[in-house]
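Every number here is computed from the coordinates shown, using simple stated rules; none is lab data. Predicted model, so just to flag it, every value in this text is computed and none were measured. Cβ atoms are built from the backbone, for glycine too; each structure is taken alone.
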Structure 1
Amino acid sequence: MLTLSNPAELGFLPDRLERINTYVQSKYLDTGLLPCAAVLVGRGDDVAHLWSSGVESDAIFRIASMTKPITSIAIMQLVEQGRIALSDPVAKYIPEFADLGVFVAGGGAIPFVTRPPSAPMRVVDLMRHTSGLTYSFQERTPVDAAYRKSGLENWQTMDDDTFIAELAALPLQFDPGTSWNYSVSTDVLGVIVARVSGQSLGDYFQQHIFAPLGMVDTYFNVPADKADRIPDCYTFDPVNKKKLIDPSGPKGAWVGRHKFESGGGGLASTIADYHRFCRMLLNGGALDGQQIISPKTLELMVANHLPGGGDLTQHSKSLFSEAEMAGIGFGLGFGCNIDPAATLVPGSKGEYFWGGMFSTAFFVDPVEDLIMIFMTQLSPSSLYPVRRELRTLIYSALAA
C-alpha cells in the first residue's frame, strides 16, 4: 500500500506536481491517445505524487522491457556469487551458440551466408545489447525477417531450449562488441539465470528478488484471482487512435498463458511493486534490511558500457539511434544519462532508466534522490513523447 507524503516537505512545489495530472489527462486521455495512465513521483523512500486515471491504483500492468533491469539484477547476483563472469563467453552457458556466424548475405529464398565472428559473444555483450542479436519487430534486415518467420518470440509455444535452438540457427547482425542493437539479449540472460541456478526464471525471481523486496503482484503469469486487475492493452490504430490487442480479465495473454518466461519482456507488475524495486536501486541495492545487490555492483551496472564511452546515437544500429537519444549511454541493463545538456531535457548525470513497449517507463536519479514510474498500455512506446514531457514536468516541480 502506497502512502503519500507532503510533497513540499520533500522539496517539491505541489502546484507544479499537479500539472502532471492536468497535462496527461488533457493531452493524452481526453483525446483518446492513451487508454489510461498512472504516475508515481518519489523522493527517497517517500511518495510525493501519485495519480491515476482510467485505471485502478492497484492495476497490474504489462511492463514488457521494464523486465530487463530485473533480469539484469538476477545475473549480477550470480556474478557476485562467482557463478558467472561478465567476461565469460556466452557459449560457456549456452553451448548451442558455439558456432554462431555473422550475417554476410542471403536470407529468405537464399540460404544465409555467414562468417565467423571476430570475437566471441560475452555475457557483458548480452547485458549491454552489443551481442549481435536483434528483435523481430526491428524490420530492417533479412535477419530480422528470419526472427519473425521462426516465431522465436512466441511465448505461448516456446520453452527455454526451443528458444535457444531457434536463435542458434540464425546469424548475428554484426560482430559482438562492435555495435549496439536492441534485441532478445536479455531473454538469453534469463535462460542463463535458469540454467545456472537450476530454477525457472520465475522461481528465481520470486526467491531472490520479489519475496525479499515484498513485490507481491509481479508475475510472468498473473494468477486467475488477480486477472480482473489487468487493464486492456492497445496498439496504435491510424483511424481509431488505438486498437485492442490484449483484453483485461482471465482471457488475457498474461493470465497463465506464458510457457516461455521472457527475461526481456514477460513480466506484469503494479506501480507499487515497481516502486519497491526502484527504492532498492536508489538505496544502493538494499531495501528494508534486504541486500539484493551490492552498492559497487550497482555502480558498475549503471555506468556507461558502450564501446569508447559514446552514446546511442553513435552506436545504435536501428532503434534508439534517434536524435533524442543524444547524451544517453547504456549500462548493464539500464539506459544512463551521460550528458544532460545533450539530451535537451532536464535531468542529472548518472540518472538511469528504461521503459517497455506498452509505453511504461521509469527512471532513478541518485543525484536528486528521485524516482519516477509511469504506467499505461499502448504500443509502440515511440509513438508519443510522453516520457520526455514527464521528465520536464517533474524536474520543473523541484524546489530544493
Structure 2
Amino acid sequence: MTPRLRRRTAATALAAMVLLALPAATAHAWPGPGPTAAGAAPAATALELPRPTGPYAVGAEVLHLTDHGRADPWVPGAGARELMVSVHHPARPGGGAPAPYMSDDEARLLLAQRGLGGVVPAGVVSSASTHARTDAPPARGRFPLVLLSPGFGAPRATLTSLAVDLASRGYVVASVDHAYESSGTSFPGGRTLTCAACDVAEAAPDDDAERDVLRTVSTGRAADLSFVLDRLTGPHPAWEHSRMIDRRRIAAAGHSVGGSAAASAMLADPRVGAGVDMDGTFFEDIPATGLDGRPFLMLGTDAGHRPGGADGSWDEGYQHLDGWKRWLTVRGSGHFTFTDLPELGERLGLPADPSAPLSGARSTEVTRDYVAAFLDLHLKGRHRPLLDGATPDNPEVVFNNP
C-alpha cells in the first residue's frame, strides 16, 4: 500500500473512532446537549487519561530546544531547527499543578484539522487529566531514557498515556514535537507552528516522491532525537534533573513515521540501544547488516502489518534485524490503536470504528504492557514472560515468526 493511500485509509478509520477525527460532529456522539441553533458547542466534559500502573508518581516538564547547527528542513526562512519536548519522569509525591495535555492552540488546530472547529471546545481536549504534575520532586536513583516520536501530523501529546505510564514504571521519557510536522506545536512567545511538512508530502507528484519526503521526515527526526539526547545527557544539559538519566540505557520508540524514526535513530546513533516501531512503515531501509545486534520490537495492526501484508517494509526490515526481535500484531486494532485517541474517544462515548473494534481500554493496556515489557527486558534486564509467546490473557496479540 502506498504511503498516500495508507494515510487516507488511516484517516478514514480514525474519523469513525476518535474525537479528533470526526468529519462532522453529531449530537448523539457527544455527552450533553447538542449544538444550539446558534451553533454553540456541546456541553464540555472532563477528559481523563487512564491512570499509570507503576509505583512512582509522575512529574512533567516542557523544554524548548534549538539546534543551531541545523536549519529547519521545511521552512527555509525559519532559521535553526526547533523542538518542543515533554519530559515525564519518576517522581516523589507532591509537586505543583496538574500537567496539561496540550495547549489550547494545539487543541484548536487539531480539532480544526479534523473538522471539529467550533463544535468541540479546545479546552475539553487541552485540559485532559494526564496524572502527571509539574515541578514534582524527582525520584531518587538513575533511570533509563526513552525517546518518543509521534505520527506524521500528530502532536507529541497523542503518546502521553504511554509516556506517563512508562515514567510511573521507572523511565525518563522525552516526547518530541518536531517543528512543522504536527497539526500545531506551541512554542514560547505565542508562536504555534503548523504542518508545513504535510503540505510538502501532499504536493508530491506520485507515491515515490512522497516516500522520498517521508524518508526525509524519518532521517530528520533521527537527527532531532540525537540532538535531544545530546541536550539531556551532554556536559551542559538542558534539563535540571538530567542526573536521573542513566546514559548507558537508552531506547527510541514511535508511532507511524515516528516508529520509522526510531529505527533511523538507531542507524544513526549507537547510543540508542533499543527501538520500538508502532505501526509505522520503514521509510529508511534497515540494511542487510542490521542494527549491530541491538533489539527491536515491531508492534502493529494485524490487518496491515501481518507477514506478507500490504507493508512490505516490515517483511524486509524484520529479515534484516540481527538482534533480539519480535514482530507482534494486534487483532481488531487500527493505525491509531497505539496512541491516546481510542481511549479519549471511548471516554467521550463516541462510536467505535467497525474496522478496528478493539476497545480504547484494551488499546491502552496492550500498548503499555508490551512496550514496557520490551523496555524492561532490554534496558533493565528483567525477563518478561509476556514476550515469550501468545498468552490467554492477551488473545488479540499475534506472535509472527516469518
Structure 3
Amino acid sequence: MTQRITVLGATGSIGDSTLSILETAQASSTEFEVYALSGHRQLDKLLDLCQKFAPKRVAVPTEAVATFAQRLKAANLSVDVVGGESGLIELAEDPQVDTVVAAIVGAAGLPSTLAAAKAGKRILLANKEALVMAGHLMMQAVRDNHATLLPIDSEHNAIFQCLPEPIQQDNTKIHQSEYGVRKLWLTASGGPFLHKTYADMAAANIAEAVKHPNWSMGQKISIDSATMMNKGLELIEAAHLFDLPEAKIEVVIHPQSIIHSLVEYSDGSLLAQLGSPDMKTPIAHALAYPKRIDSGVVPLDLFALADLEFIRPDLNKFACLRLARDAMQSGMVATIGLNAANEVAVKAFIDEQVKLTDIALINEQTLDTMAQQALQAPSHIDEVIAIDQRARSIAKQIVAKRYC
C-alpha cells in the first residue's frame, strides 16, 4: 500500500534529507508518494521540487499564492496552491495524506503539527517547538485521535529505538516496572564552543556560531546548538514524548556525535543507538517504521572510530540548558516563553544587535518578567499563541532597552 506523504518545510535541511530518501525509494518501489510540499522563503527551490516530485498540492506564503500558481502553470504542472497558516493546516489535515513530516522551524510549525495530530495522521516530528510550546495539548491530541508520533530528531529517535516495543506504542507504559526504564540520556555535541571560553562565545560572530563541528543544519538550529538551547528544547521535548519528568532525563556532551542517545535500565544496562551523524538515518527509520529501508547513509566504521568522550555540561557557560530545566519545572507558560524569547534573541544576534552570550540573558529576563505576571497554563492553542506573543513582546522590549 502506498504511503502518501506531506513534507511541511520541504526546502529546509530536514526536507532535503527526507526528499532524498523518498527519491531513492521511489526509484525502486511505489511504497511512497510525495503528495504535498510547503515552502516559505526558498520558492525557487520549491518550484524545482515540484518539478521533480509532481506533488498534488503545495503551500506557500499567502502573498505568493498567485505568482507561484502562475509559475507552476508555466512549467506545465497541475498543482493545487494554498497559502499561509490556513494552507499549511489544510495540507496537514488532507484526508488523502497518511504521513505528515513536520519540519517547519520554530513556533510557526505548531498549528499545522497540532492539526495533523487532530486528524489522526502519522507524524514524523522534527518541529520540537510543537512539544516545547504545547506538549500536553499535542500528546493529548495524539492519544484522542489515534495519531502516531514518530520523532526524527536524532536524539529522540535514538531513544525511541532503544525502548521496548510496548513503550514505543504507548509512552505511558514507560512507568511500568516490568520494563525497567530508569533514566534517559540525551547526547549533545557541545557545538563549536565546547572547548572555548565564555569570552570566546561573547566575541563570536555569526559565521563562528553556525560552524557546527559535526552536523549540517539551518542557521537557527546551529545557533541554538552553539548556546546549547537546542539541547534544552530537546530536553523539554523528550519529557513530553516519553512521559517522564525532566529529573529523569540527563544531558551528556559527546563531541563525536556517534552515540545519539541512550536509555538506562534498572538492571544497570545502558542501551545506545550509534550511527554516522546524518539526519537521513532517523528519518528513514521513521518513514518505514516498523520496517527498515536504505537511508543512503555511509555505514559507521567501528574500526575507524576515535575515542568516545562523555563530558558534563558547564551550566554557567551554557546557561540556556539550565533555563530549559527551570522552565520545564515551572510549566507550560515558562516553556512557551522560553521558546519565544529565544527566537527573538537569536534573530537579534543574527541582526548583530546582541552578542551570542546575550541570548541566555534575554531568555532569563523574559522568563523572570513572565513569572511576575502569574499567567494561567493554556488549555487551547489560541491561549498558547497569546502567551507566545506576550513573551515575544517582552523579549523585544528587553533587546530594545538594553542592547540597541
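When distance in nm of label points 7 Å out along Cα→Cβ at positions 201 and 217 is computed across structures 1, 2, 3, the figure 2.3 traces back to 1. Assuming -15000 is helix-only ellipticity at 222 nm (-39500 (n - 2.57) for each DSSP H run of 4 or more, over all residues; to 500) as calculated from a single structure, say which of 1, 2, 3 it is. Only one of 1, 2, 3 returns -15000 for helix-only ellipticity at 222 nm (-39500 (n - 2.57) for each DSSP H run of 4 or more, over all residues; to 500), namely 3.
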